[in-house]
Structure 1
Amino acid sequence: MTGLFLFGISGKMGKAIVETTRLSDGFVVTGGFDRVPHPEIKTYTDVDAVQCDFDVIVDFSRPELLDDVIALAEKYNKGVVIATTGYSQVQLERIEALSEKVAVLKSGNMSVGVNLLLELVEKATKTLKDSFDIEIIEKHHNQKADAPSGTAMMLAEKVKEVKTDARFLYGREGLSKRKPEDVTIHAVRGGTIVGEHEVIFAGTDEIVTLSHTALSRKIFATGTLKAAEFIKTKNNGFYTMKNALE
């Protein structure tokens with residue numbers, strides 16, 4: 001049995017993970033961290049007060065809680081699955097530093113399908129980068145705080161690995177004639193959209209579109225459990241979902 005300590009336990013994804021573990025034989029959430037207490041699982045607001053056994057820390061919270069995530073990981077020498085997005089460059093460097101002490105798996109999206117999409121985007125970019133314009137559109141619910149989404153940025157970075165001169169733009173207005181190196185990322189926020197991502201390769205007289213639509217948060221919870229099981233076996237190092245799925 002793999003015990004999870006869950007940052008953001010009372011959020012949308014936290015609740016989805018708790019529910020998914022209840023339907024599994026190999027996982028249990030033993031404690032959580034959140035401003036709002038979970039009705040059934042011990043919830044803390046101070047990492048120094050944490051008193052429960054766990055094997056892996058899972059973080060689906062907010063960037064401002066990174067200090068608490070790092071403190072708990074270092075105190076108990078436990079691996080971390082980080083799915084929170086919106087970190088600053090300084091915070092990303094702190095996560096890299098943490099991976100020298102414990103195992104860290106960081107991903108802007110825990111879905112198996114999205115991680116397949118990343119590979120398809122890489123392959124398409126290799127073939128189409130010189131003659132097709134590339135645009136990215138992401139859509140999420142109206143409560144999502146950060147934009148563009150972490151997944152949109154993962155897709156953009158995957159494009160840039162191949163199209164090294166790519167220049168990221170965010171939305172478009174006014175006089176903004178497109179340049180060949182532009183990769184524009186558009187963020188849509190509305191209603192209860194779980195998550196939609198679309199990468200458009202627009203060429204002369206033809207368009208290639210790669211997309212992924214999340215119909216529920218269960219897919220992210222299932223991927224998170226795969227990541228937790230993977231990271232449980234590692235002592236330290238920085239990993240991605242690609243490592244876990246392989």
Structure 2
Amino acid sequence: MMKNVKIVLVSKALISFLLLIMVLSSGVYAFHSLYYESVFIAGISMAPTLNGAEDHANEATVDFGIIDNHKIALKHIKRFDIVSTYYPDETDYDLNTNTLKKDARKKIKRVIALPNETFEIKKGLLYVLNDEKFELVKYPFKTIPEDMSNFTEKDTGGSITLAANEYWVLGDNRQNSHDSATINKPVKYSNLLGVLVAIEGTGTLYIKHYRCSNCEKKFNEDVTVCDECGNTVLPVYDLKNKQYIWPKYF
């Protein structure tokens with residue numbers, strides 16, 4: 001009789017424990033899904049830090065993770081944070097109306113220089129003005145090329161002073177990144193969309209459908225021109241076959 005009572009008590013405790021785990025897991029999942037924004041790395045501009053696909057190659061294996069897009073995160077951006085952003089030029093904006101283009105795509109880049117700073121990049125290295133003297137700030141991450149001594153493509157050609165709402169962003173893959181150095185402009189605070197929190201795994205990049213860059217009509221097959229408005233039709237990507245890993249936090 002006593003043995004049966006113990007079995008019942010153990011069973012109840014086990015069931016209660018499993019229910020608690022389920023509730024906690026559901027809470028964590030809900031918080032994760034509602035609080036953060038999911039992101040996947042479609043391009044190679046942040047290699048070797050983040051793994052993407054060259055030219056958004058269909059069926060390529062790429063990293064995915066989460067971004068914090070809340071104001072409190074954007075207000076506390078630090079040097080070398082990885083951010084999601086749009087560019088303040090014709091890449092993403094209609095300069096005649098100063099409105100975001102419908103086909104604008106989010107960019108993942110690293111913050112190199114902060115608001116109100118005077119800095120320069122010389123032979124790939126970062127120098128920031130401090131007490132009227134430019135000081136070398138070492139990169140705590142790997143770049144492509146790893147040796148910057150002969151790489152001058154992203155050099156500023158002199159010092160730049162950023163305004164109170166401006167950030168200078170670059171891709172870790174200096175040889176294959178469209179960034180502040182390419183457009184010769186910083187991104188503004190209003191262009192920033194979020195800060196990378198973690199990479200959570202890998203997935204397979206695939207074309208979900210095609211969409212007109214103007215009227216946003218969807219197509220299930222590969223067409224180049226919209227049959228309704230005559231504008232360019234672009235592929236819309238998504239991930240499948242997600243494989244989760246222990247998160248890599250940034």
Structure 3
Amino acid sequence: MIIGAQMYTVCKQCDTLEHFSESLKKIADIGYTTIQVSGTCSFEGEWLKEQLDSTGLKCVITHFDRDRIAKETDEVARIHKAFDCDYVGIGCANISETQEGFDDFVKTYKPAAKRLNELGMTLMYHNHDMEFGKLPGHREIVLETLNQAFTPKELGFTFDTFWAQAGGGDPAWWIRHFAGRLPRVHLKDMTMVVNERRMAPVGFGNMNFESILKACEDARVEYALVEQDDCYGEDPFLCLKKSYSYLKAQGLR
């Protein structure tokens with residue numbers, strides 16, 4: 001399993017192409033070899049390819065504009081192919097409040113998912129805590145309902161361990177449950193500071209990452225992407241370095 005950096009962690013440091021380029025170099029200097037592009041300024045696929053080649057990094061998934069994924073699927077695929085990325089991610093969608101909203105998501109993104117699959121690519125969905133709730137009249141959580149609405153070829157999951165825990169789920173159990181649909185996962189830890197739930201570098205919080213990483217191995221996860229949405233005033237690159245050092249010590253590459 002290969003360690004990657006989710007660039008949403010440093011999104012404030014990627015507000016311009018110059019800063020984006022500098023951030024890629026800093027991530028490579030930490031030791032990361034793979035990234036997820038998310039929350040950055042706009043960029044051309046060819047520009048990103050040049051940046052990746054110059055730093056030795058590989059982009060293994062994105063979070064991309066979901067309207068463009070639905071309406072400009074072939075162009076989105078072309079952009080991703082320009083920097084050799086076959087996984088197109090949706091970071092968030094309103095599928096957890098009403099049956100109508102859920103059904104609209106399926107109707108909107110099934111054609112895009114099928115088209116991406118035809119082009120040798122995979123559409124991915126990233127969960128938060130709300131997908132561990134239930135739609136009216138359903139016994140299973142929303143993420144399970146989504147699992148049943150798409151085939152594995154149509155949709156994979158970028159499973160987020162922190163948000164699963166926050167939603168009351170057992171991350172290790174769900175990772176095993178979705179085995180085969182989780183080529184990429186998000187790793188972030190959870191801690192408490194003065195009765196406030198916070199995100200933390202991996203290995204610096206209270207989550208059972210020994211169990212989570214074993215589940216990832218069992219589920220044949222390829223890339224474990226470190227993400228910390230909020231670093232609470234700490235240097236986000238230092239947070240990425242802490243997570244990287246912990247995961248390297250656990251035997252990840």
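Okay, here's what the table says:
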read-out	value
Identity of the structure behind -12500 (criterion: helix-only ellipticity at 222 nm (-39500 (n - 2.57) for each DSSP H run of 4 or more, over all residues; to 500), calculated), options 1, 2, 3	3
Among 1, 2, 3, structure where Rg and Dmax of the Cα atoms in Å as derived comes to 23.1, 87	2
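Bear in mind these aren't lab numbers, they're just calculated from the coordinates by the rules spelled out. Model, not experiment: these values are computed from the prediction.
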